[in-house]
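Dropping the structures in below, format is structure tokens.
Rule-based calculations on the coordinates, nothing more; no lab input. Because the structure is a prediction, the values reported are computed rather than measured. Cβ atoms are built from the backbone, for glycine too; each structure is taken alone.
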Structure P
Amino acid sequence: MSTITLKSLSLVNFKGVRELYLDFTQQVTVISGENGTGKTTIFDAFHWLLFGKDSTGRSDSNFNIKTIDPITKKPILHLEHSVTAVLLVDGREVKIQRCYCEKWSRATANTEERLINHFTEFYINDVKMGTKREFDSEIAEIIPEDVFKLVTNPYYFVSLKPEYQKAILLEMVGTVSDEEVAGTNEAFVKLLAELNGRSLAAYAKEVAAKKRACNDELKIIPSQIDTANRLRPQPENWEELESQKADKEKRLQAVDDQISDRSKATEAEYKRKSDIQQQIGQKRMELNKAENEIRTTALSGINQAKMDLQKLQFDLSNAQAARSNLVKKLQAKEDQITQMVSTIAEMKTEYIRIFKEVMPLIPNGTFVCPTCNRPLEAADIEAKKAELEANFNSNKSQRLKANEEKGKKLTDEQNQLQKEADEIRNAISKTDANIKAVSAQVEAKKASIPEAPNVDAMIQNDTVCQALRNEISELENQLTMNAQTVDVSDLSKEKVQLQGEIRELERSLLKRDAIERADKEINDLEEKRIANNQALADLEGWELIALEFQKAKDAKLQEKIDSLFTYVSFSFIKEQLNGNENVTCICTVNGTPYPDVNAAGKLNAGLDIINAVCKHKGVSAPIFIDNRESVNQIIPTISQVINLCVSLDAKITIR
């Protein structure tokens, strides 16, 4: 087992304690003092040193580490806040230190410092840790936080929720297999088969869900049956209704036959008129065809002349459009020629200006030695003048030549543009001649179009058209001849009445099907109620067996758990007022539930639990017991004990 003991503890400006140094014995240390001297602060300091929390689990952001000024009631600034401890871990000294530091900043050299934040520094064996994570990892290697709480605080385990307490206890004793619990109990064996690998907790949730579903169904079935009964029609004399329906259907058929007989004459008249309508339609088609042939023949010459005229007008329009395009092209060429003439004139003026240029006179004193700044010799001066004159004449000749070449090129381009303009003028002349000729043809064609004949008169006098019109008139006279009307209104009225009476009888007969459906629905609901009641009973049976199985399993576990303790025991079943039992985890001291025992009993129960947890986890750590003066005697522990006692001492004393 790993043994952790607290050798010494040093507080500097921690929660009002300005400076305190404590040495501890390896077995029992008593720290005493009157209320407010800092006994609980020592416990908080040890917790904060290791885990950054006080003894109640609050992080340092939720409680005030700094010392408060009694006058201003504000934290005193510019102080170091630290806790340092020396632990013996299996006989090896480990020094641990946590410092809470202030971070100050000055905006400019002339402004006051301002507190902008806080930070924490960590040291192990005087070596500064790079990060909090690194420090936490080192502490966890010594003792994890969750284990520390279990083995240092006598009241921590019993403060956990029952399911967490039970989980820790089961971890300490191991598991009991379901098969071992079932043994030869037939009900338990069937339960394991029903579980089929599921946990009891999962199975219990499934059973509860199914029970809720059954109860939900059972709640609504009575109202569904009541609704079905209310909507169920009252039975009637179905044979009498069927007989009446058959009689009326027979009479309806007889009425239909009479209406059919009376309607045959009407149908013949309808057929006669339909045939005449078809003959009239055929004759009108023949008349339209004859009129169209007369109209086409009479107007064929005029139509051809109009088509020829349209073609000539189209040709004239195209020729006029072509002339317009040629005129635009000619204008563009003439603009280019004008621009070219202007440019050539400018080139000639430039040539004359260059030709008239002469070399400027060179002033005396121009020719000097660039090194000594003395005038050159006469021979050198003449040579220099000759060189300058040759350069001037060469440059002038080159510019005159370039001007001549450019002028010649522009003159050639002007001649080409003039040639293209002449070609366009010739094309315009030819187009004008064509336009004149086509215009004459258009006028001649207009004059040659013959006068339109009187087509309507030709159609009116045509013998074929006259004969067709007479035939159509005769057929229309036959169409207007009225045949004798057949009256079936009395039979139709009786038919409508019979149909209504038959529909009413059919609606009454439909109630028979509605009654059958309602009876079936009610029967199905009754069967559903029986099935749900049976399913609910089966589920409650399985639920009871599962509870008994859990009790049996807990009893075996309880035996193993109780063997770990000398002072406390545990129960996993709690009886309820209605006689049912609830699965839980209850710590008892000599049969008395933990909440009901006195302070000494609770403390010793916690120490008994710590002893067992230490053995299971293989580690012991200092146990801080606050208000120790209220308990006369505690049970032996395998851990170091630090008693915090209230006394009349004005300052902390340690022994």
Structure Q
Amino acid sequence: MLTHALPPPVRSLDTYHGDVKNSPEVSHIEDSANTPPAAAKHWFKSISDAIEAKQITTITAHFLPDGYWRDLLSLSWDNRTLHTIPVIKKFLDDNDRLKSSGLRNFKLEGEPVLVRANRDFTWVQCFFTFETSVARGRGFFRLMRDTVDGAWKAKTFYTGIEELKGYEEHRGTTRPAGVNHGANTDRKSWKDRRAEQREFVDAEPTVLVIGAGQSGLAVGARLGQLNVDTLLIDKNDRVGDNWRNRYNFLVLHGKNLFFASIKLTIAPSDPVWYDHLPYVAFPPHWPVFTPKDKLGDWFEAYAATMELNIWMQSTITSATYDEPSHLWTVNIARTGLPDRVIKPKFIVLATGHSGEPNIPVFEDQDTFKGHLCHSSQHTTGGDFKGKKAVVVGCCNSGHDIAQDFYEQGADVTIVQRSSTYVMSSTAGLGVLFRGLYEENGPPTEDADVMFSSTPNHMFKILHKYVTEEIAELDRPTLDGLQKVGFKIDYGVGGSGFITKYYTRGGGYYIDVGASKLIIDRKIKLKQGHEISRFTETSVVFDDGTEIEADIIVLATGYKNMKTTAVKILGPEADRMKDVWGLDSEGELNGIYRHSGHPGIYAMGGNLAHVRFWSKRLALRIKAQVESLASM
């Protein structure tokens, strides 16, 4: 079990507004009309007035030439990032968006503060609230000086809805009573009512969620709080088995946070502060990194606490979609129970952001007399003590499995075919999440808005500085790896982990111990050569070298999530777009938004992603159910 603590924060990439005045990295600001915070207040009042007056040219004058406006469901029922003034202007002009959305009632939330993000970026930032015709929202801006006229203007401007008017969640003072007092001859116990609700005895679910891992649980909880009848199904025996059944070494370590190459669906550096599920935070004694079985048990408790309707040991045998009625007909096989046919309006595919295992086929592999499997099928190296193991693939799962083999007494070789971004969990996570997800950090909801207010394309710029700093802290490890022939890269344009995650969903290793074993040659390394063929007892590479093996594990990743959709739903899912990767605006393709099929949504990602995006997806579905948005 990992017991080391994360390093203390050095300086904040995105400092929380409540603590920023105490930060040594922030210049002392006097309370005068000429300070950057005062200028930010003036800027905010001016752009708010321009938005309510629908003066598009005036609005865009408040942006830097390379400024961004990221909007989640406020101006359209989609996730959009508009970059540069002409693009922002065209977007606002199209369909008269300001009029149709009714964007108005802007109010600052807290005081603007000056933040030094890195050696080249200093900005003024603040939260704000707003309304549309149908929703209430929250926003966040960052202002930087225009190098031409010296005025403070928007580098980033974020607007996103948080609730629908008239369809608010029942919480706090509006929480349900739970029990109706007084005489009632038809009274049923809570247990009996829950059994009927769970089985949909006299009702049809509006939404069918396929998968009861973190993605399904999060969106199911969000939909439930919006009074959308939702059914989750899962092929496993128990909620949480998607984690319990993974390989035994697995922990939510740095960058399972954003997915290991095995089908995990958690983030790259997954510390506890980053991983809370909606509505129910981990308790304060929870470990920094969560062992897989502990997380599985937490999921099971969460499902019960949130009163989610879940059918375990259930699989889809057929699914057809009727375009005129916008209804699915889904046949569900349930172990030990009769089949059920349901007719939901929407299906949410929550099977992880990746698809079917990517299993390459090699020449003569059928002649291999040892054990050959994909990383998704691997559980433990304990059965191979004293044996020879080869792990093909050098990202999170490949390293984890190789380390497990070593610790269980196997002679292990890891095969690196290209290059890998490596970041230690100790140094990397403290730098990556400081000011947002850390002990005594801001409320999770605030951190989520601050993080998500940053356009994904802008991360390519900002994370160059983060990657440089992490690399310096990890220098002994990186130098040691390169000395033994391990090939290091630093991501797209030197931006490290985050762009690899968004563009590939892999290509990195968050080091929890395997790097030292490779440096010390306790895990052997084969670098830069492809497998040519198998023999009965070995694997042969394209340079003619041969490595004997009793077991070969292919940590070769996964196909696109669409492959799983087609496997489960049949030809209807062919209408879906490919899932993941960034579109031209920097938004993720086909997930948390229109999928290409009017009755299918995709949901996946690490715990932080599903916490934030489940709310946006649930609000979009609720808007469609209530005819606020079109199908």
Structure R
Amino acid sequence: MISSLPVLLSYCLALLGTCAAAPGATTADSIDFDRKGCRTIKKTLVVTWELANPNGNTRMVIHVNKQFPAPDLFFNEDDHVEITVKNLMPTNTTIHWHGLLMQGTPWSDGTPGLSQTPIEPGESFIYRFKAAPAGTYWYHAHSRMALMDGLYGALHIKPKPGTPTPWSMISKDKKDLAAIEAAAADPTLVTISDWTNVTSVDYLQVQIDSGLNIFCTDSILINGKGAVYCPPLKEIEALIPPDFNELLLPKGVNDKGCLPFVQSTQDDFWKTANYSAIPFGMQEGCVAANNTKDPMSIIKVDPADKWVSVNVVMASTLRVSTFSIDNHYMWIYEMDGAYIEPVKSQAMVMYPGQRIAAMIKLNQTPSDYTIRVAGYPGTGVMAGFAVFSYKGGKPMKNYTLGYEVPSKQSAGWIDYGGVNRTADFHQFDGFFDLAPPYPPKVPAMPKPSDPLHYIPMARFGAAWQWSMNSQSLMPVDGESYAPLLYNKSYPGALRPDLVIRTKNNTWVDLILQAGAPPGPVEINHVIHKHASRFWVIGQGAGVWNYSSVAEGMKVEPQSFNLVNPNYRDSTVTPFYVGWVAIRYLVDNPGPWLLHCHVETHLAGGMAMVLLDGIDTWPTIPPEYAIHQHGFPVKGHVYDNW
């Protein structure tokens, strides 16, 4: 008699052939197996709107299964996943599975107006997809700005046995290698987010009423915990690099460490804005606060394990931040879910939506060390803290200490402003530093008939509104109740200003232009593509003036890399005026969003649609007929994995 799920799975695999990875940690409510031995992980997520005070200030927060942030999810590569989302909030929602390919299951991408209709209050939706590719991901709201209200959680997919790994580039020691392998298989997930004391609805309304692009938050949370720190203004000002401070004149940062409303942050719109629409405390007026009962996240580690994998999800809505752990070096080995050639560093810069996994050797004196997450200077001065706690070590005496020295037992690599404190300091920037994939993976050269699309991004009509084409905005609700998946000939699917149509099996080059004339100078944008990774094959200053990448390479070959380019699902455009060239293979037909992952920019219209594989459009199973929401249909067995 087969008495356990692991034994049953082993029996099925031996009898019918391998389908998924060996049994591993899951967060399933139940597990089923099909005739091939493939396991289906079933989970229910109940979404509610409740009071909470993650930084010491009480406000309404989205909870999932009574948790904030949403629970971590763990799967094995190629698991069949079935997640029922029940919406008990008073507003619509959807959930996007950030970074997952959704190969063959575009109806589960979670984008209203593209892949589904919204999940209305009281409704449910069943998401079905294959857990692939392996790596670190996250899931989050994709309806208006609900990410700012707390609907996000981390997700990890354990790779199949035999997957090539870069561990030998970290250490040659056999004991180290065994410990590293074990650490990677059982990672510690850390979620970072910025946090405001107002809801997303109020935040957006103030932008609309004032006409300003408000770029200010109250806290940085680590695993949902944080505080409001209010350093003296003079100390905040001292943390701004001199060259950046010149861009903020004549005002400078305020007492919350937020950037001022000046030409460099608002363009000419700051001259005609309605400043009276901004309530006290939202842009300036810092009031210190913390949750005294549970003020800081504690990441527990056991030195007997030798190594730990800390996999960080940047669930930020606005801020770019620098992550470090006092006294500890990090071997960064994974970016956006994919292995890279490992990079040794003391800190890593993280952008909204990004995931970075770092292997850390537990070779320090057992004690408590401070985890520091400091805002990058270009997004203001702010920091959050957590505790990296060794088993058997001396614990911190006071977890509510102020911003100056959260732990007197460790020395920080960076300060409250994210600036390094040491001479021999290396900071890894996953977008602007080269970190090629492991094993090597390079793009093909496109055929002459393969397309290039130029995407000139700019503010449009107001300081808080952003366009992907310098002439129109993606509507907030768009085709929410007529998703383009269901009819690629809807009027919304035929707009050349907002929709790019591609053919299957073609290579596509996208040129992301920031600061395109005649528009003003641009700030950085974090551009994410749903449902596929891409190669970042070039970047440069100024305006793109070429008909193809091949032409550009002849003129400025130093601006391109087709030998070992970065392989990501997001990229960052340059500050000021510049371009980024990305290349991807169309092999996953469906309607996919290309957008800025700065939440306020997306809400301000900064998105467009890629109808990939328009010539091989997917057939929709009856469970996902419009408004069916994934529920079973009598007489039909879902088999679209």
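Things worth noting here:
- Per distance in nm of label points 7 Å out along Cα→Cβ at positions 292 and 412, the highest-valued of structures P, Q, R: P
- Looking at distance in nm of label points 7 Å out along Cα→Cβ at positions 396 and 428 for structures P, Q, R, the greatest value goes to P.
- Structure from which -2500 was derived, helix-only ellipticity at 222 nm (-39500 (n - 2.57) for each DSSP H run of 4 or more, over all residues; to 500), options P, Q, R: R
- Which of P, Q, R leads on Cα Rg over 2.2 N^0.38 Å, for residues 84-315 alone, largest value: P
- For volume of the Cα convex hull per residue in Å³ computed as 176, the structure of P, Q, R it came from: Q
- Structures P, Q, R, by relative contact order in percent (Cα under 8 Å, 6 or more apart): label with the highest value: P
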